[in-house]
Structure 1
Amino acid sequence: GRLTDGKGKTIECKNAIFIMTSNLASEEIAEHAMQLRSEAERLLKQRLDTNDNEDQAPEEIVISRNFKDEVVRPILKSHFRRDEFLGRINEIVYFLPFSRGELIKLVARELDAWAKRAKDRHMIELKWDREVLSALADGYDSHYGARSIKYEVERRVVNQLAAAHERGQI
C-alpha cells in the first residue's frame with residue numbers, strides 16, 4: 001500500500017511494518033489487569049490450600065476478547081473516529097502492570113547496577129535484604145511503569161548513599 005502525509009507526499013509502504021504506541025485506555029487496561037491478577041492469585045491460593053499441586057504457578061494474565069471489544073475498541077474509535085484507520089491495525093499488544101514478583105526483580109536489577117557502580121568507582125560494597133526490595137517495590141506507579149522503580153531506587157537509596165559518602169560517613 002501507500003501512505004500519504006498531510007502535505008500530499010506519497011510513500012510506498014508495500015513491505016512496511018508500522019509500530020505505534022499509545023496510552024489510550026491504559027487506565028482501563030491497568031485496572032482490568034489488576035483485577036485479573038488478583039483473581040489468578042486467589043485461585044492459586046485456593047489450589048494450594050486444597051493441596052492441588054498440579055500447577056503452582058499463577059496462570060498467565062490474558063485480556064479477554066470481550067474486554068477488548070467492549071472497553072478498548074470504543075475508546076480507540078472515539079479517539080481516531082475512523083473505522084478505516086482502525087481496520088488497518090492488524091494487532092494490538094497490551095502492556096500490563098508488573099506483578100509483585102516482577103517488581104522485586106526490577107528493584108533487584110536496579111540495585112545490582114548501582115552496587116556495581118559503587119564497587120567499581122568507590123570500592124564500596126553494597127548489600128540489602130528482602131525487606132528493602134519489597135519496600136522499594138511499593139514505590140511502583142503503574143502510570144510510569146519501570147521508570148517509577150528506577151526513580152524510587154535513586155530517591156531512596158542512591159541519593160542517600162551519595163549524601164552519606166559526601167559527608168564521609170561511608
Structure 2
Amino acid sequence: AEVENTMTSVERMLSYTELPSEAPRVAEGGGSPPPGWPKSGAITYQDVTAVYRPGLPPVLRDLSFFLAPGTSCGVVGRTGSGKSSLMLTLFRLIDVVHGRILLDGVDIAAVGLDALRRQLAIIPQDPVLFSGTLRSNLDPWGAHGDEALWEMLQAVQLRGAVAAMPGGLDAAMAECG
C-alpha cells in the first residue's frame with residue numbers, strides 16, 4: 001500500500017511538470033510600466049474574451065467596459081456568470097485570448113506579473129489570513145515601516161483594535177484567522 005501511495009504521489013508531481021508556465025514575472029525586453037504607475041486607476045476592458053485553459057470554452061466573451069478612477073463598482077450575478085473570472089483576468093491568472101485590459105492606459109499584457117500584481121489588491125468574499133504575524137499579513141514583502149502600517153490601520157479605523165492586541169503589529173495570526 002505504501003509503494004502504491006508513493007507511485008501516486010510521483011505521478012501527481014510529474015503531472016505538475018507538464019502544466020503550462022505562467023507569464024514572465026518580469027516584462028520581456030526590459031519594458032516596464034512608467035514610474036508611479038498606475039496613477040489614477042482607470043480600468044478599461046476592450047472586447048475581452050478569456051479562457052481557463054486552451055481548448056476550453058470562453059468564460060468571458062467580448063466584454064467591454066470602462067471604470068473611471070475613484071469609482072466603485074459592484075459585480076453581481078448568479079453562480080458561474082463570470083464574476084470571479086473578471087478579477088482573475090485583471091490579475092492575469094487566466095488567459096485573455098482576445099481583446100485587452102488597460103490600467104491607466106497601459107496594456108497589462110505587456111507588464112511583468114510582479115509589477116502588475118504589486119499594484120493590485122483584492123478583498124475576497126471569504127478573506128484569508130496566513131500563518132505568521134499581523135505585520136506579515138499586512139505587508140508580505142516587508143516594504144513598509146511601523147509608521148506606515150499604523151497610519152493605514154488608522155485610515156481603516158483598526159488602529160485601536162490592533163494596539164489592544166498582545167503583540168500589536170507582531171501579534172501571531174493563525175491560518176484562516
Structure 3
Amino acid sequence: MRIETHEVLPAAMLEEAWRLYAEAFEELRTVAVQRHVMTRSEFDEHMADPRIRKYVVRHPDDEHLAALSTITNDLEAVPLISPDYFRHRWPAQYAERLIWYVTFNAIHPDHRGSGIFELIVEAMRQVVVGSRERPGIVGLDFCRRNEERYKLPQAIDGALGRLGSVESHRLDTQAYWCYELPAAS
C-alpha cells in the first residue's frame with residue numbers, strides 16, 4: 001500500500017476523497033447523537049486547509065483511495081475542540097506545538113482489517129515523535145459506538161504500543177440525555 005501526505009488535497013482527488021469519507025462514516029449519521037460527518041462544503045474546506053496534514057492511502061491492486069486521515073498541531077483549525085483546554089493542561093507542549101489532533105480516520109469498508117489503520121497510525125506517530133526531546137501528545141475523539149463496539153481507543157493504544165511506549169487516558173466525556181414526555185391528557 002502506498003501512503004502519501006498533502007498539505008492541501010489536490011482538486012483532482014476531491015471527489016474520490018469525498019466518496020470515501022462519506023461511505024466510511026455513513027453509519028455514524030444515524031448511530032451518534034453528535035454530528036460526526038462533515039457536510040461536503042466543510043469537507044472541501046478541511047481538505048483545502050494547509051494547517052491540516054492529509055494522509056492518503058492507495059491500495060496497490062486498484063489504485064483507488066483506500067483511506068484518508070487528517071492530523072494537525074494547529075488546534076485552532078479544529079472547531080469542535082477547545083485549544084484553551086490543551087493550553088491549560090499542557091502549557092509547554094502547547095507553546096511548542098507538540099499537541100496534535102486527529103480530526104478523522106476514514107478507511108473504506110472494503111479495506112478495514114487490511115493493515116491500513118496501522119500504517120496510518122505509524123505514519124502519524126513518526127510526525128508526532130519526530131526528533132524532539134519533549135514527548136508529543138495526540139488527541140482524538142470517538143463516539144460511544146466506536147469506543148464500545150469497535151474498541152478504537154484500545155486499537156490505537158495497541159498499534160502505538162507495538163511501535164514504542166505509549167500512555168493513554170480519557171480526556172473528557174460528554175453524555176446526551178433525552179426526556180420523553182407524555183402527551184397532554
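What follows is calculated from the coordinates using simple rules that are stated; it is not laboratory data. Just so we're clear, the structure is a prediction, and the values are computed from it rather than from any experiment. Cβ atoms are built from the backbone, for glycine too; each structure is taken alone.
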Here helix-only ellipticity at 222 nm (-39500 (n - 2.57) for each DSSP H run of 4 or more, over all residues; to 500) was calculated and came to -7500; which of the structures 1, 2, 3 was it taken from? 2
Which entry (1, 2, 3) yields the derived value 1.46 for Cα Rg over 2.2 N^0.38 Å: 1
Which of the displayed structures (1, 2, 3) returns the greatest value of FRET efficiency 1/(1 + (r/R0)^6) of positions 7 and 127 (r between Cβ atoms, R0 = 35 Å, to 0.05) on calculation? 3
For the read-out distance in nm of label points 7 Å out along Cα→Cβ at positions 47 and 159, a value of 4.2 was computed from one structure; give its label from 1, 2, 3. 1
Can you tell which of 1, 2, 3 yields 1.0 when distance in nm of label points 7 Å out along Cα→Cβ at positions 63 and 79 is derived from it? 1
